Structure 1
Amino acid sequence: MPGASVKTYGYRWVVLFAFMLINVTIQILWICFAPITSEAAKFYGVTDLEIGLLAMVFMIIYIPFAFPASWAIDRFGFAKAVGFGAILLGVFAILRGVFIRSFGLTMVSTIGLAIAQPFLLNANTKVAAKWFALEERATAVALGLVASFLGIVLGQMLTPTLILSLGFEQTHLWYGVITAASAAIFLVLVRENPPTPASPPEFEARALMLDGLRSILRTRDFYFLAYVLFVGGGIFNGISTFVESIVRPRGMSITQAGTLGGVMLIGGIVGAVLFSPISDKLRMRKLIIVVGLVLAVPSLLGVTLGPSFGVLLASFFALGLFTTGIGPVAYQYGAEITYPAPEGTSNGLLVLAGQISVVFIYGMGLLSEWLGSFVAPLLIFAGLLALGCVLMGIVKESPMMKRAA
């Protein structure tokens, strides 16, 4: 329950719902080509790697726009900054649906969508801080990330079925219309602040962005956390981007590939819903992160070497459960250990760490073409993940959680 010194309002759930909705739709648009890589390559007459670029461009574009988006969120407020991203999202979603027959125009529209993404991703902890009490925030952040996971699940699992039933063009046109509607809902419903603050006075004030950035860069544990999210982002985005190519040599169809990608995200949703409330209740962040990372290593090995669809289903689910499932706790931990840096700045830097992992993803594609398999890149990821377990074992618990306890 919220503390006696602050009041929370029921409208916080309306704000969170509208924020979640646009995160669902942008993630559908990010991942929808991954489970139909071979079909899309035939449709456009391009290579699998070029289709992969339609997903990778989101990560590439994120890098130069991460700091401007965080600055806008902290300077103008999340309602205006995310609202700007929502407008870009709606416009370019419609354009991509209309001009889907042209690979060039599809790429241009995708770049527009990619510019919108950091304004959404970097605001997650800010929305929680503005509207939710401290003991609810990991849960609120979890729900925001669950929306992203749900969008990826829908994009992975529905797209192959929709392509077969509606056709390539109609599927993407409907995606554009639904996305534009979600953007309109956000613009109409969202407010910046509740009538009274959701934080005690000692947690309300935040440093200016540049001062906060300097403080963050002096925090050792933040670097270790950023490394974990960097590797985790490479694993998640790499497998999501190349899921069909990873499992195709083991005799999996495009619908099975879509199912596996979706199951990984279902695992992430289950983990976020499970681990974040536990973290809030126990007033512990570090332990949840470390346990997740340790269990993620054998899960990744199962994805890499699993010989059958059943083994792959279990491995993909477990990998999502123990990597993306601990993501909300990790982001909230980052916001807490860097206080009083602004939430948009700390959140933006951590998301940036995950997005920079695009270099790994591109390397995965090149290495797999050279070796004819994704086994070697995935084994490299398993080793890097094991190192992350060691680093997170060194970090200290969140000072805010110690005080709350």
Structure 2
Amino acid sequence: MKRVVVTGMGIWSCIGQDLQSVTESLKLGHSGIGMRPERKALGYHSLLSGIVPRPDLKSLLDRRLRNTLSEEAEYAYMATHEALINAHIDDDYCLQNEIGVVFGNDTSNQAVLASYLGAVEAGNTFMLGSGMAFQALTCNVAMNMANIFHLRGANFTTASACASGAQSITLAAMLIQSGQQDIIIAGGAQETNDKSMIAFDGVNTLSKRNDNPAHASRPFDKNRDGLVPSGGAAVLVLEEYEHAVARGAMIYAEIAGFGFSQNETPLGQPSADGEYKAMLNALHNANLQPQDIDYINAHATSTVSGDIAEAEAIKRLFIQSSICNLQSPMISSTKSLTGHECWMAGASEAVYSILMMQNSFLAPSINIEELDDAAKDLNIVRETQEAQINIALSNSFGFGGTNCVLVFRKI
């Protein structure tokens, strides 16, 4: 089976809008969480959010191309643009070669609601224009990236809640492994507008630490009170190994393996069994043992049930397993810095993990004042550490029970 490597990356997030600034934020343990006070008028109990700046695309794209972009597609454009430059792939190369695109993202709540309200106000659906029809499609991100960057290969959208970004990477990797594509742009994107998280606020999932935004996202802390929503976009350029070598491409990491599972628990309830199975499947797929893993970027979102289930799954695999009797690998949750980037998270955390691997450090889980009892046997990184990471595991456990785990190997 063909090997799959990462030859480019790009990101637009609340902790930085390029690879260099994001690397610095990870090293410094810098939080990107802030306040959205305007949400109070909508009935939100949580006013917290990752603060992701909207890019100014007027100097980059003509009006016709901008007109069909949803909010998350704007973020995806910026991340894809950086990733292609990072991979030394220009427009001529895209025109002359078949490059695929796979994105994990949700339908744009903003675009759907704007279409409806626009029709109500005008009393005529013909007044909406074609741009809104494109913006409201779940495949909006992938279709726009293909159109703008002349990506003429496979085109897919994955929509599996918080596992979507990771699933886009695994689907792209499988297409390359099977020989169907040589290069695929794979990523995740998430809108951050006031409509995007209103339902999650309504089911009491979000932190209410409105008086202290930077300290609100606190995975594995005993006194956490919920997640902080966030978003943006992250992109990996995935390439078949021999093709990358022949092209003289810089190789950042290899996709060593991946694993999936579905929880047996009711919708919305995390499962240590399901998460354990996904991690175990990923190790088997990568032909690795638990002791081979140097670092885990935990899914840990700062919810009580989610963090505990993941801690139990990690302990079962790395400490209690009959295969080995080890300490756990080093673990941190970058969501303590970024909040929960939702549909984007699996892709952004892949980028964060590879940046740490390339720059030989571990980003901290900040805001842990008292470690939860369930995590006390785990090696949770609470301050930035220098470290050699040869193999990293990144967990993505989607709301609804869909689990996806990625394994990266340094080359």
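Coordinate-derived values only; no laboratory data. Owing to the predicted nature of the structure, the values given are computational and were not obtained by experimental measurement. Cβ atoms are built from the backbone, for glycine too; each structure is taken alone.
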Calculated from one of 1, 2, mean projected area of the Cα convex hull in nm², for residues 121-248 alone reads 12.5, and the structure in question is 2
Value 3.3 of distance in nm of label points 7 Å out along Cα→Cβ at positions 161 and 281 was derived from the coordinates of, among 1, 2, structure 1
Re distance in nm of label points 7 Å out along Cα→Cβ at positions 65 and 345: value 2.3 computed from one entry in 1, 2; matching entry is structure 1
Working back from 1.6 (distance in nm of label points 7 Å out along Cα→Cβ at positions 81 and 233, computed), options 1, 2, answer is structure 1
With helix-only ellipticity at 222 nm (-39500 (n - 2.57) for each DSSP H run of 4 or more, over all residues; to 500) computed for every candidate in 1, 2, -26500 is reproduced by structure 1
Rg/Rh (Cα atoms, Kirkwood Rh), for residues 25-96 alone: greatest across 1, 2 for structure 2
Calculated from one of 1, 2, mean count of other Cβ atoms within 10 Å over residues 153-160 reads 23.5, and the structure in question is 1
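I have 22.1 for mean count of other Cβ atoms within 10 Å over residues 129-136, calculated from one of the structures 1, 2. Which structure is it?
1
Give the label, chosen from 1, 2, of the structure having the highest value of FRET efficiency 1/(1 + (r/R0)^6) of positions 57 and 385 (r between Cβ atoms, R0 = 35 Å, to 0.05).
Largest calculated value belongs to 1.
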Note: mean projected area of the Cα convex hull in nm² at 19.2, derived from one of structures 1, 2, originates from structure 2
